[in-house]
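Trainee: Quick heads-up: structures coming right below.
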Structure I
Amino acid sequence: MDLQLTGCEALVIGGSSGIGLATAALLLREGARVTIAARDTGRLEAAAGRLAAETGTRPETVACDQSDPAQLAALAARYEGRRLQALVCAAGGSHRSAFEALTDAQWLANYEFNILGPVRAVRAMLPALRRAAGARVVLLGAVSARQPTAHQVVSNTHKAGLLALSKTLSLELAPDGIGVNTVSPGRALTPLWQGRAAAMARDEGLTEEAVLARVAADIPMGRLATPEEVAAMVAFLAAPVSAYVTGQAVAVDGGLQRGV
């Protein structure tokens, strides 16, 4: 399928690793002009080199922390007078802890990153999105927003808020021709999950392979997703070909979410 992205400007925030990196690769292969943004300059440049080697095209890079409004303003200034066809907000994280062990500071830090980060990013990039014909915004959420996981209460709560944000933005920005959707991965073999599996293995005296096998046991497909499998849905929703899809939260979870 031609996603109709040839020559389109796309920005992937959180594009230096995991699903963001896989999305940037797919967008480049589809002919988009891609910029990747992330906090760590070293990882960002390494990602750009990897993308150039894999796709034949090197993306633009911008060091940017989405929790810093000044850095987002500087990023938005790069798009002065330009049309931004696709904004992908792939930066995010979670804090694994029992509810009673969490402090207010931990709740607020996660809120700043997982909710205010995308809020600030969309707000900063709105002028450039409005200049494009039928721009697309894709937020990366999690299936735990609808099927919460124990000891992930901070992430569960804030990812649920992300769904409300996405739905509200889809209503408010539809008159501008801007579509807004959320992609909700289940469990994917990203650096986040690999790090979590390593920590669980240390705590429980198991191998990482044993932990990942247990994590996959209740997934109907029997395995974790690859970042590329999630990125395929992100790229579709970021592309003009999906113009009539908006306000949706699409799970890419191997059947993990049980609700109808």
Structure II
Amino acid sequence: MQELKALIFDVDGTLADTERDGHRVAFNQAFAEAGLDWEWSVERYGQLLRVTGGKERIRQYLAEDHPERLAEPGIDQRIRDLHAAKTRHYVALLETGAIPLRPGVERLLDEAAAAGLRLAIATTTTPENVTALLEATLGEEGPYRFEVISAGDVVPEKKPAPDIFRHALEAMDLPPEACLALEDSDNGVRAARGAGLTVVVTTNDYTREQDFSGALVVLDGFGEPQHPATVLRGPALPGPCVDVEALRGWAAVAQGGR
């Protein structure tokens, strides 16, 4: 049986609840700055989240709400410019401390590192967004907690394609059987499973009703000793929260070791 050697984390919705009060707000700020009357409500943004990638999300919005815009000269550059402005506003929001890590994340990162597990990130968000979040929540050393940060356009296809997880696996020179993916969305589950990874899901307000049939375990969060996590589907937690013992146990279950 392959020993668990690494954890590969998604970012948005997994490490932090960044979508509703982070990325959505930053998109709207970028639109207003550009003189556009587009306003993504909480509900509308939730619908657009079925598309991974910020530039792709803008394009999907235009296809559905303003299809005539897609025929305008220079629309591809306009989308890139809007996304760059959105990233700038998002980083500014992070610097205010308005977006903390989800409960249990920092504890789990500390425990995993102490246990000798290697850490990586596989996300469709931009590297700038990842660095800004990790520095805002974990300090300047935050990004260096992760051996590999596979992010943004480093691969040709975004989730639910498996490319970003394969990139992380190749960078760590590890087989998928030696790793667990930690995700929050159905697109993330599909991407991780496509790369051969076992997936642990922690849901959030936007994703809790999605189909996680490919995941081994689905929980409402990582939990803390005084605020236990709840398993929604899959093998039980051995304690009140997701820790290294639980992750190793689930990895063994996935390999038929129990």
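Trainee: A value of 20.6 was computed for mean count of other Cβ atoms within 10 Å over residues 154-161; which of I, II is the source structure?
Mentor: I
Trainee: Could you tell me which structure in I, II was used to calculate distance in nm of label points 7 Å out along Cα→Cβ at positions 66 and 226 as 4.8?
Mentor: Answer for the origin of the read-out: II.
Trainee: Using mean count of other Cβ atoms within 10 Å over residues 26-33 for the comparison, can you identify which of I, II gives the largest number?
Mentor: Sorting by mean count of other Cβ atoms within 10 Å over residues 26-33 in descending order puts I first.
Trainee: On distance in nm of label points 7 Å out along Cα→Cβ at positions 2 and 170, which of the structures labelled I, II is highest?
Mentor: Values: I: 2.7; II: 1.7.
Evaluating distance in nm of label points 7 Å out along Cα→Cβ at positions 2 and 170 on every structure, the highest lands on I.
Trainee: Which of I, II yields -14000 for helix-only ellipticity at 222 nm (-39500 (n - 2.57) for each DSSP H run of 4 or more, over all residues; to 500), as computed?
Mentor: I
Trainee: Among I, II, considering only mean count of other Cβ atoms within 10 Å over residues 50-57, which has the greatest calculated value?
Mentor: II
Trainee: If mean count of other Cβ atoms within 10 Å over residues 138-145 comes out at 25.9 when worked out from the coordinates, which of I, II was used?
Mentor: The value was obtained from structure I.
No lab work stands behind these numbers, since they all come straight from the coordinates. From a predicted model like this one, the values you see are computed outputs, not experimental measurements. Cβ atoms are built from the backbone, for glycine too; each structure is taken alone.
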